[in-house]
Structure P
Amino acid sequence: MPSPELAGSFSPLRYRDFRLIWLASLVSNLGGMAQLVGAAWLMATITASPKMVAMVQTANTLPLMVFALLTGALADVASRRLVMLASQLFMLLASAVLTASTILDATGPWALLVLVFLNGCGAAFYAPAWQASLRQQVPLTVLPDAVALNIAGNNLARTIGPALGGAIVASAGAWAAFAFNTLSYLALTVVIARWSAEPFPRARGRPSVAAAAAEGLRFVSRSRAARAVLARSFLFGATGIVVLALLPVVSKSLFSSDAGTYGLLLAAFGVGGTVGAIASASARRLAGRAQVAFAGTVAMAAAPGALSLSPGLPVAAAALLASGACWIAVLSTYNVTVQLSSPAPLVGRMLAIYQMASFGGMAVGSLIWGHLAETMPLAQVLVVAAGATLAAGLASLAFRLPPDGGVREAEEGTA
């Protein structure tokens with residue numbers, strides 16, 4: 001077993017459990033991104049409504065808001081391994097049904113949204129247990145780097161997955177992207193099934209899920225720092241999501257492109273996200289979490305502003321590259337803040353409540369930007385979005401993040 005004193009961005013990969021789950025998650029995330037490309041493009045081809053296209057993002061993220069408190073409590077009172085395994089099997093089934101219905105040409109706009117929503121439900125139950133289980137995979141001294149690596153892995157998949165998904169959709173159709181995602185769940189399911197997770201210390205008496213959820217809400221009501229992270233993440237999610245929510249519309253309207261070009265634009269966003277995830281760990285050490293979150297939010301406003309000018313494809317790709325870096329730098333900063341400032345017995349619930357705020361913002365924002373795109377010219381919507389993102393950055397200054405005390409804060413909170 002490696003020494004807990006090992007440092008560096010890649011040190012968590014020295015731990016076998018983390019390494020296997022990370023690699024299998026990368027495969028699963030590749031499939032998930034391919035499916036999301038297929039779903040968004042399929043919606044864009046079966047309906048001309050920008051609102052319905054944007055609602056694909058809403059359907060994908062809404063479960064993470066609706067079920068967050070329940071899933072976070074479950075992650076703290078039940079076996080995280082079993083929660084993760086059951087969630088993977090549910091997502092595999094939902095993706096298989098989506099594949100079959102698309103092959104049978106039975107996937108209309110609302111059926112597509114329902115199946116994307118069901119897949120998001122599985123992700124909603126999986127995510128808090130997965131993130132909280134990091135403390136069972138690596139020591140606390142390398143936890144920030146493990147969080148950053150997880151996010152980097154997600155964005156490595158976001159880099160490759162969209163291009164792969166776009167190529168699959170362009171050559172074989174959306175059903176093939178859905179089938180690829182169904183198969184991608186198998187590796188992670190096997191790894192989790194074989195993982196001998198070390199027991200995680202829990203409160204005496206093991207409260208019910210309802211009591212655990214209430215305890216999490218009480219902690220938020222008492223913690224000014226927790227409320228600050230939630231407010232910031234909601235504002236950022238609601239404004240920053242415009243690029244992802246409307247990208248299929250931007251791709252078709254500004255570039256008259258096919259699914260392959262849409263996938264390449266998403267890949268540019270993913271490349272930026274991978275860079276942002278890795279670089280943000282060093283940036284937080286040098287400048288502090290609050291400074292990274294503020295700078296990333298303000299800079300995020302440049303992407304919709306640039307796209308509103310109807311640039312050529314290289315300029316649009318550059319804007320998405322920068323946007324992806326800012327997006328992940330900010331979200332990873334809030335994730336790390338929650339992980340390190342939450343008492344250990346509450347970490348699952350706090351991560352879930354954080355996701356409820358951030359993904360809730362994304363779901364609400366997707367609806368708003370999709371609605372505006374049906375009532376206003378697309379370029380005007382992007383200008384408004386740029387202004388709203390800048391305003392969100394300025395407004396975040398009113399919500400102070402906890403100091404960069406890190407691991408000590410998290411451990412002292414358990415005493």
Structure Q
Amino acid sequence: MPESVNRRDFVIGVGGALGLSRSLAARPAAAGLAQARVVGANDRINLGVIGVGTRGAGVLRQLVRMGQADGKNQVVAVCDVYEKRKRQAQELSKAELATLDYREVLARKDIDAVIIATPDHWHAKMAMDAMDRGKDVYLEKPMTHTIEEARQVWLTTVETKRVLQVGSQTCSADQWWKARKAIQDGMIGQLIMSQGSYHRNSKGGEWNWTIDAEAGPDGKGDNYIDWKMWLGSAAKRSFDADRFFRFRKYWDYSGGIATDLFYHVVAPLNICWGEAQFPYRVCGMGGIYVFKDRDVPDTFTLTADYAKGHTLVLSSSMANSVHIPGLIRGHEGTIVMVDHGMFEGRTDSITVTAERVFREEFTKKFGSDKVVIPVEDKGPNAHMQNFLDAVRTREKPVLDALTGYKAQVTIQMAVDSYREGRVLYFDEEKHKVVNKPPKG
């Protein structure tokens with residue numbers, strides 16, 4: 001891979017920024033090739049959950065219910081830098097280990113896989129550490145906080161041969177796979193444009209989760225937060241409860257709308273297209289129009305062009321809840337996957353409609369100029385179950401690291417474009433963002 005960054009050097013650099021011991025940060029990258037426990041068909045999968053805030057606690061409850069239902073997995077370790085969350089997670093899961101330090105989870109040889117549901121700026125470091133210790137990883141979206149981190153996580157899966165599923169659960173819904181087949185069957189002809197949205201509206205402008213007023217680094221007992229650990233590689237600063245409890249409003253830890261919401265749109269569209277793709281050119285626009293208590297925009301648009309000859313257009317606002325339909329346009333027809341526009345919402349069917357000039361030909365091929373394709377409801381556990389199945393079979397999960405990386409590139413380029421005020425390009429050969437169209 002031309003001009004690739006050495007993964008071991010990257011790990012050392014990140015480890016140094018986190019202030020970790022050199023023995024941990026500088027361990028050989030090949031450490032992940034050490035023998036891990038082979039999970040047999042009848043063995044329980046032992047899990048660790050790292051980060052049990054709002055999202056992580058939801059995933060933990062899901063895993064506990066699934067384990068109680070079929071006995072095929074058990075949570076044996078939980079971790080959070082907030083003492084109260086850690087205690088509550090242990091009480092819920094009956095986990096043997098509860099810790100403030102994720103490295104204690106990874107040190108356990110009996111753990112087969114970890115779920116990482118921390119703020120975004122920790123995702124890459126924890127995922128790579130886990131894989132280097134022989135663990136499979138369910139990594140909550142967004143995949144990482146930067147493009148380079150996403151590439152390094154993907155390279156680590158290649159090197160260690162660990163399973164990694166990115167946790168955008170909507171990707172296991174049936175509509176994307178039915179749309180994928182419709183495109184492969186030639187129902188819309190040449191792909192032209194995809195569109196989607198993710199709109200919300202609340203008085204607080206989203207992400208203003210409840211603050212525990214007594215919690216912090218000086219808190220006693222349940223109120224203690226390990227703020228230094230939480231900051232990790234982010235800029236050092238005094239404790240700020242708003243940043244801790246509402247981290248998605250701040251660039252240091254999140255990409256705002258793009259990384260929190262657009263990942264649920266870009267990832268499934270990559271599935272629909274039949275082949276996950278890097279963008280060629282990306283532009284992000286928007287602004288802080290209503291909610292002034294944040295770094296990130298409350299209204300945001302993403303436009304991306306792809307080298308194969310099609311465009312992606314996405315819109316979102318935290319100040320208006322009206323969606324646009326989620327659809328894919330082709331030269332000969334259009335697929336509407338979610339007419340209500342909510343990519344995480346359920347739907348009974350997708351619809352493929354012929355373009356007027358191709359109606360006669362389309363009808364001859366498919367029986368009508370409008371085809372309704374039923375969609376199976378796979379239930380709320382499908383994405384997690386897909387990951388657990390992959391831990392056993394070693395097969396590629398639905399949202400694998402390479403697909404996740406390609407989705408992250410599009411999203412993060414939009415964030416960087418917005419922040420830098422310019423259009424950005426991606427050089428697929430060099431795996432680098434560049435300022436002008438790459439040659440060739």
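Every number in this text was worked out from the coordinates using simple rules, so none of it is lab data. What you are looking at is a predicted structure, and each value in this text was computed from that prediction instead of being measured. Cβ atoms are built from the backbone, for glycine too; each structure is taken alone.
Looking across P, Q, the calculation of helix-only ellipticity at 222 nm (-39500 (n - 2.57) for each DSSP H run of 4 or more, over all residues; to 500) that yields -27500 traces back to P.
Which structure, out of P, Q, was mean count of other Cβ atoms within 10 Å over residues 230-237 calculated from, if the result is 25.0? Source structure for this number: P. Taking relative contact order in percent (Cα under 8 Å, 6 or more apart) as the criterion, the highest value among P, Q goes to P. Which structure, out of P, Q, was distance in nm of label points 7 Å out along Cα→Cβ at positions 102 and 358 derived from, given a value of 4.5? The value was obtained from structure Q. Upon calculation of Rg and Dmax of the Cα atoms in Å from the atomic coordinates, which of the structures P, Q produces 21.9, 73? Source structure for this number: Q. Between structures P, Q, the calculation of distance in nm of label points 7 Å out along Cα→Cβ at positions 254 and 310 yields its largest number for Q.
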